[in-house]
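Read the figures in this text as sums done on the coordinates, not as results from a lab. For clarity, every value in this text was computed on a predicted model and none was experimentally measured.
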Structure P
Amino acid sequence: MKEIYHIHHIVPKYVGGTDEPNNLVKLPLWAHAEVHRRLFEVYGNIEDDIASRMLLGKTEGVEELRIELAKRNFQKWLKEKPEEVENWKEKQRSVRKGKPSILPPEHYQKQAEKFRGIPRSQEVKDKISKAKKGKFVAQPNQMKTYEVVKPNGEVLIVKGLNEFCKNEGIDASNMCNVSKGKFKQHKGYKCRLINT
């Protein structure tokens, strides 16, 4: 059986190695796996552990290592490249702004129904009550008035968004963002504040 050879970096790139020919060596597959295993023991780099396991066909636990590596790389990116992160966030916001949801309205109605009217034990009800004690709850005379344009073009004057959104099966916080100009619309609904 013909032996398989791989090209390996003598000095790993993560410690300053390059792709120059004098830093590359041709190794048989088994030796390549062993070198990565030893590099992992020395430097503790997850990439070496993954490489060693994959080269030997030992895939058990590799997915967890890849997830851990992705998390580390993401945290490193957040810390080391804040401008790049901010540009990415801005792109995400601009892509979402004013775009209708990808999923059909029935999906969101089903999700809303799933959490509405959940039977709760008295212990859970007491905890919720305790958490809400002393918090402000808007009274009808304190609710803001909004002009809402439904997807079919119907214009409504609504006092307080929560009850309206609940009845329509849409998200109140997203509608509030529409009224503030953060989103152009939410599931085809448009909204603007007509009093403060």
Structure Q
Amino acid sequence: MSTLQPVVISIASPPGGGKTTLSRMLSAKLRDAPILHYDDYEALTRRSPAEIERWLDEGARLDEIPLPGYREKLTSLKAAGAAHVVVDGPLGRAHPPTAAMIDFLVFLDTPLDVALARVLRQQASLAAHGTEPGGPLRFAFWLEAYLDNYVRFMRRSYVMQRSVVLPQADLVLDGALAPEHLLEMILRALVERGH
């Protein structure tokens, strides 16, 4: 096992911003670096829309986002001996319990309309090509609720995320660019910084 500390690279963006695709591509280029997926731990979106709105109204303290086991998993990945660890999540250094563990933060500054279109396309594709009976109808109900919540509070939370996470980034990229191009820019920046 290596005694060197791994470089922890965080890829942050709003949902649909491209962070998961890019995290996987980066992991593959970095000899299958382990990836910590925020979505495997977050519990905020299980709360009701009213609770999330109240949290936003009260200042949206990021240390109040429930992420049970997230910090512990990042700690264990750092200790596992890999040269790099990739974090796929929206918060980067804005998550107080793990902020000091991030060595290099990339923020994909994806226009919110592009990010929204990607999320909707992914869900529409699943419904259109799925084999479950009633899939398209369930998608229509999901879409109605999703767009209601997007207008009600989700867009507001993404604007807040950008204002907090982007200023802490080591590298800000246009998330509307092709993933292959973004990967090249990240790899170049890592080399330049000796990571």
Structure R
Amino acid sequence: MKKIIMSQNTNYLFTNPTDFTAIPVTTKLQTLPFNELSWENFERLTLKYASYSGKLDSYCALYGKRGEKQEGIDLYVRNNHNEYYSVYQCKRHKKYSADKVKKAVDEFLKGKWFKKTNAFYLCTSCSLDSTTVCDEIERQFKRLKKKNIELIILDGERLSVLLKEIPVIVYDFFGMPWTVSFCGDEA
């Protein structure tokens, strides 16, 4: 075996490297294309989300068929431990105005469900982040709170955040490429 002779200046070979190649930043997709779904599938997606996020002892169902009067709701969740419901109004729109927020609450309050509801979910496929819409949401929140009903907003951005944790629903409605790009390979 040959003996390797090293000079005194080779100690650096045995230290940790100091230069690193940066790993490229690859941000996952942050919002899902809800408007690419039919309105029926947007309702179904919301139903699956409600049933997945609900308690095991609750019951979820779409309310009514196309053309039937729906009392301002599209689906409901019954908790078997009390007499109150969570109800959902689903709106697949590219834009949703402050006026539409008020009209959704008005329609709900004219129906029979508000008397047996403790949570009203307004679900939209688009973002509800404009100041006029946010201000109207706050007015409607206070209005419903006086009737002991919580207003919960699930716009496209919030629903996307929640669905990051439920890749099975993303896969069911958007397919594998979206699931990987949105939730990651690990999903």
Once Cα Rg over 2.2 N^0.38 Å is calculated for all of P, Q, R, which comes out largest? P
If you rank structures P, Q, R by relative contact order in percent (Cα under 8 Å, 6 or more apart), which sits at the top with the largest value? Q
